[in-house]
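Each value in this text was obtained by applying a stated rule to the coordinates, not by laboratory testing. This is a predicted model, so every value here is computed, not measured.
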Structure 1
């Protein structure tokens, strides 16, 4: 089967879909992986065809959010709305899907569902965190106070309705014109999410059911598969100086905010590094997308990037922003962690780690002090309950194979679609 995988967003959004693409490729399918050109390395050394998408550099989108006026929530909402509807060149998206017999697309690439209708092929949407209305939990995008507290089923559904309104309000302005003029399809009267549900477009969620079980009010065509872990095509070897640092003795923690950009030198020099030293440990700091000005020291090691599964197995705890894909690696590692969420799904994920008993209460970047961070880090390192729960969660997650389950579901959806055509 010829399958196009559309993966938009940051590396945390793209890499899990590359894991599913790897599994489909290994199963004998002909896979095209369409993403920003900076992610071509994710499929190097495989039989997967890479298609460079004409979309904004995801780093620019992240900087746009970080630089939005912090005291004006409307500026943040405006940026979210712009990114949510910046699907790139839709003609380019159409070309990426040509000749496909199945389209598997990121939740940030919903026009692909209409392209699937245009070509008359089945499709499925990919999510790496819960992103559908439910009375069991609030929308993943929202303040920390209602992610951590139970405010009731009515409140939960209101948060979903509000965010649906915020993120979809601009869709109908262009969607029907595009469907008519470019795809030769009739107009739709329903809002996009309602249209997708009426068509029963499957949604595959790449997280573990131990992280979040399937809510009782989700439809049967929504599937929680387990995490989608990418396998590096080439065998990675750590640099000697990193190996030497890890073997030098004493507990080490890993600190990185991944694609959440944190470039405040004062934050690192006056909060993070002193907190690590107060907690009595050493630190490996991953710069990721942040431009850091930190000098290496006897108790500090700075890296750009590194396979997280390898590194997390070597450290005692992790400090992170609680992005969905980082949380996946934290869960797999079986190590306790400290969450400092900033935006998007991070607050939801951080609250879930606390509720699962594998992390102390999340910290806020606003007003974060050395003392607060040091206290949380000591808790992660020394609380036996957290360590035992994290270890048990890690065993469960490592026993799952979410990417294989996602590939099985894609094959099953394709068979069912073919069956409806025959019928």
Structure 2
């Protein structure tokens, strides 16, 4: 009886045995690093953000074009009819202009001085380029941590299914034994019914776990850009619980490297530059220009093309523009103040997230230690139940209760390990660490 019933129930899933099994997985299994790398290499959201960087780089080049002269080539033809003429006595008739008028020339215009408008425009374009770079970093971080969360969710659910399968198998073995005992008169139908209820409950829980696993698998395939029918073979274990960190030093790190804060500060810098650019809107500018080319219409040979040129200096002094410059300055000042408020808001949220993540890690470490103790106590209880069952002091339902408690304790430890891993990576996310 002991070898037939009690022994198989003791052999439930043990989390500590998984690392050895993971070492024998197929060569095409995916590690966490491989999953993150593929997500970052193939996800269209990153490609979209990268295109934003290229666009901002082109914008910088465009803003620097103001430092170069503008050169244009123009050509025109004009037919005039009738041609006006004058008749001078003794000399004959003279046309005042040709019927066919040709004009071709090159023109050059270059701004010499504009009170820093061009340099400020370049600074603004460069600030937008930096924002685009930080946007890419933010998108990468979001996708990487999503991949990490999904990866470990799949590992957790796969192992939970293993534990659930072991429980169902043990319950079914127990059901067979109980039915045999009913046939021999040493057990009642109540024990059979109770075991059947537990089997049905365990199978229902397995369906929920399998559905959750499928949903997470679909999500990871989507992040990696894999076909819907491609199987996933993940190779990973839950790392050891980290030491409980201190919050103050991590807050300082987060305020320095969180992508959201970088973007907020980029917004401040861009708004300040916009303010400087708006304040220069009504400043004078000095430009030089020149033009050279060929045209006809010169006396006395109106139809002969002749070279010609001109050069000059232009000073542009805005006098009144309907208060446009003043309005733009007021608008940019309000935008800059809003950007500063946004940065302060992000700093508060980052500080809160770091402290919450630290608290979650510390609680997770304590919970994991407690779950380890619960597993040891449950294992001891199973051993004691076996001894008392052999002595006839308790029924097989009491043994089943002890086995169920052991299975629940192991599930709790598995959940605690998963929670610690999630808390650890949430802390990395809160601090702004780069997992790739």
Structure 3
């Protein structure tokens, strides 16, 4: 028997054992007594209920899902767990993983091997691995992409969407426009500031991942370790130049409206946003002639890394039925449920076997490629780190600090 067959038999054996545990739990309560498993997360409640209804017999395994706003999930979970009233499973955003390490039931590699996990899920899923166990199972991935106004680029004589960062040096001169008072009336791209740029943290994260000095094999990183890289200061200098009126690439400032709204109002040529925003942008302005493309990369980079918002199912120690909860998580991260989820949401699946079958429509094809190139980082407190990043950017653009000093100071705060 070869190694592959051994792995497959091990996985099937695990599923059988977990299934028998669920059945025994059901029988322990009588034939009509279903085992109840609750899930909390920020994924679409409608999409989740569709998957749950198709995957489980409510008479045997009753699975409920509660949708919470992304910015409310962390607080709600902490309060519920403190009062012993939390869910069995949490759909955790990857940055929050370190915050919940002592509240998660790990899956030992003896049960679910590291090799099987890596062969099943995208590389960013390695964030959910520890030295000896799986901490969560990847479920959703929302990659950072580039949206561009086709009319603006055509008008400027730019035939294709920019692929490399050095192209933006010329793009800014061609596309940014100023009125008689010198104020920006139209911008090439929203870069340089933080507060009024949607996905600013994600954009900075992607740029830091692309910077020199980051080992391609080092997939599990923290925001603090990214800022400790040798190229971090250069990244910030490049980023903040777009908010400097003295620079040729000047395209944005702190007084302008939100970057997403500026794109919808045809006041910006290039907008960096998440893949999930595509349908919303279409609805926001049906007359806007725009397209989607990969997040840019340095010209000398072999791989076009982008940022991905990853979330996965973590079984919580507070669960009264951890074995049944694990079976639910394993079922929902199988190929069929994740394919249906992708079809429902338009987002790329997190499984490698599904990503290998590229869609024919132009929009989802870009997202599938982005999913394979997505990376993410861990944070102990995403809200606090967002504030620290904003302070870092504004201290540079206001001239209070140089990039080197700002990076060093904020890295210490985040750590």
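If you rank structures 1, 2, 3 by relative contact order in percent (Cα under 8 Å, 6 or more apart), which sits at the top with the largest value?
Numbers: 1: 15; 2: 23; 3: 26.
Comparing 1, 2, 3 by relative contact order in percent (Cα under 8 Å, 6 or more apart), the maximum is at 3.
Work out which structure the value 1.51 belongs to, where Cα Rg over 2.2 N^0.38 Å, for residues 143-310 alone was derived from one of 1, 2, 3. Let's see the in-between values first.
Working: 1: 1.51; 2: 2.51; 3: 1.01.
That value comes from structure 1.
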